[in-house]
Structures are given as C-alpha cells and as structure tokens.
Structure P
Amino acid sequence: MKSGVELKVHRLKHNLTMPSYATEGAAGMDLTAAIAEPVEFKPFERKLIPTGIIIELPEGYEAQVRPRSGLSIKHGMTLVNCVGTIDEDYRGEVCVPMINLSQETYAINPGDRIAQMIISAVQKVDIIEVREVSSTSRSSGGFGSTGY
C-alpha cells in the first residue's frame, strides 16, 4: 500500500539491509545492525549500534526510533532514551543507542533487527508567553495524581 510520503534512504554499503515493514499492518519499519561481528552487552552496558543508513525525511516529518518489544521482553535489550527523534534536517548515519537491562550478557549479531522506526508528521506551534495559564481540575497534580 503506497502512502504518498517518500523516505529517501542511502545505504553506506550496498549489501546492508534497507528498513522494511515486517507485515502489511506494521506501524514501524525494522532497523538492522550494520556491524561486522557480534557486539556483546554485559548487564546494564550501553553501546551505540550503527544501522548503515542515512535518511532524508520529507519536510514536516520526523523519524522516531523505538525499541523492539520482542528484544525488550525476551532479552532485556531496549533503547537508552526509550524513543529517539531524528529531525528532518539530520543527514548522519542512523545509530541506535542500546542498553542491556537484564542480568545476563546478550549479543547483537550482524543483520539483527534491533529497533523500529516510525515516520510521523510534525506539527509546529507558535510560542506565546503569558502571565498565567488556565486552571483545570487536575491543576499541578503530577505523577500518580490521577491514580495508578
């Protein structure tokens, strides 16, 4: 199914995997590890894993890099910043900041699916300074103020 929105992708080496949707209904496209040999993560260790691609987003769009749920629940591998934002004007290699939250060493292998990327429209706003903001029933109630 065509969307009418194009994502330009430059592979740094011709044999690297292009981002792709695993199923017809997938919201995110898989990103793979562009590494020559396995990279081991000890418990709570963080490393930046390259994907071997540079993207050119359309004007008014961002890319969100998110963890893969299977890696997270089965192996404790997730992203350091949970969701990473790639701005439309970034032209460097897409890399994934990963962390091992398990108690066991885990290895990422060449070509492993390590994250998913979602392309989303960005709505910019006009910023207006005011002396005060309107009140609500929640007001300044923070974390946990609406229940668990």
Structure Q
Amino acid sequence: MPDHETPYAGDVAPKEAWATLANEPAAALVDVRTSAEWSFVGLPDLSPLAKRPLLREWQSYPSMQVDGGFADDVAAALSQTGAGPETPVFFLCRSGARSQAAAAALAARGWTRCFNVVGGFEGPLDGSRHRGATAGWKADGLPWVQS
C-alpha cells in the first residue's frame, strides 16, 4: 500500500513484474516511453503470456510536455481489458523516472496497485555511456522485440 512518501504502490524489479504479469490474468504493463523509443529501441514482448503492453506516452517528443489526459486514457484502456482499480499495473519507461510519475498519476485516480518497474526498459548509463547492460528489462533477459 502506498505511504506518504510514495504515491504509488512501489518499485519492483523487471522479473517481479514479469512473474505477476504471468500469474495474474488481468495484470497489465503500461509502456510510457515515446513512440520513437518504441519504434527504434524496442518493446517488451508479452506474447509468451498472451498479452501486449499498453503503449501510452507520458510525455511527447519534442516538447516533452506531460499528457494531461494520461491517467484517464490509461484507466479507460485498462478497463476495456477487464482490469480495475485493484489490478496490478506496471509502468515502464527508459530508466524508471517517467514511469514513477505515471504510476503516481494513475494511483491518484484510485488505482491501488500501480508499480514502477525499476531500471525501466534500458536501465541507467554504464561506464561507457551505454544503456541496456546493467539493469532494466533488457538487461534482465526478459523478452523484447524491435521493429
């Protein structure tokens, strides 16, 4: 349950998110990166679980302005899949910052199990200023695809 310092249910490792997505039929993954990131960097592949990530930009390039209707749009899309305010919903971005804000936005709408995926899709920069090797969805060896 969220506390006064964390306005969402908490942070989880990518493999923990995967396990819940696998074991709870209504659990969902919301990828909040930009459409360019989805196209050029890749997407989590939930097809082994007979699911697809919900793709909703938290901020749109190039202005990076936050989408004021984000939480309402996500709640409506999740509701169409049978998810409800007590369904586990995992938020993913590049490294875990935008997804924290997105999780908090949906939690503010009364969704009680909003989680941030720590490390995001690519994780932080390593010593060579590359992402994807030290933490995150890709580094944890979870399924992903690239167009």
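Assign the value -7000, calculated as helix-only ellipticity at 222 nm (-39500 (n - 2.57) for each DSSP H run of 4 or more, over all residues; to 500), to the correct structure from P, Q. Label of the source structure: Q. I have 34 for percent of Cα pairs over 28 Å apart, calculated from one of the structures P, Q. Which structure is it? Computing percent of Cα pairs over 28 Å apart on every structure in P, Q gives 34 only for P.
To which of P, Q does the computed value 11.6 (mean count of other Cβ atoms within 10 Å over residues 10-17) belong? Clearly, the read-out refers to P.
Read-outs throughout are calculated quantities, based only on the coordinates presented, and are distinct from any laboratory measurement. Quick caveat, the model's predicted, so the values are computed rather than measured. Cβ atoms are built from the backbone, for glycine too; each structure is taken alone.
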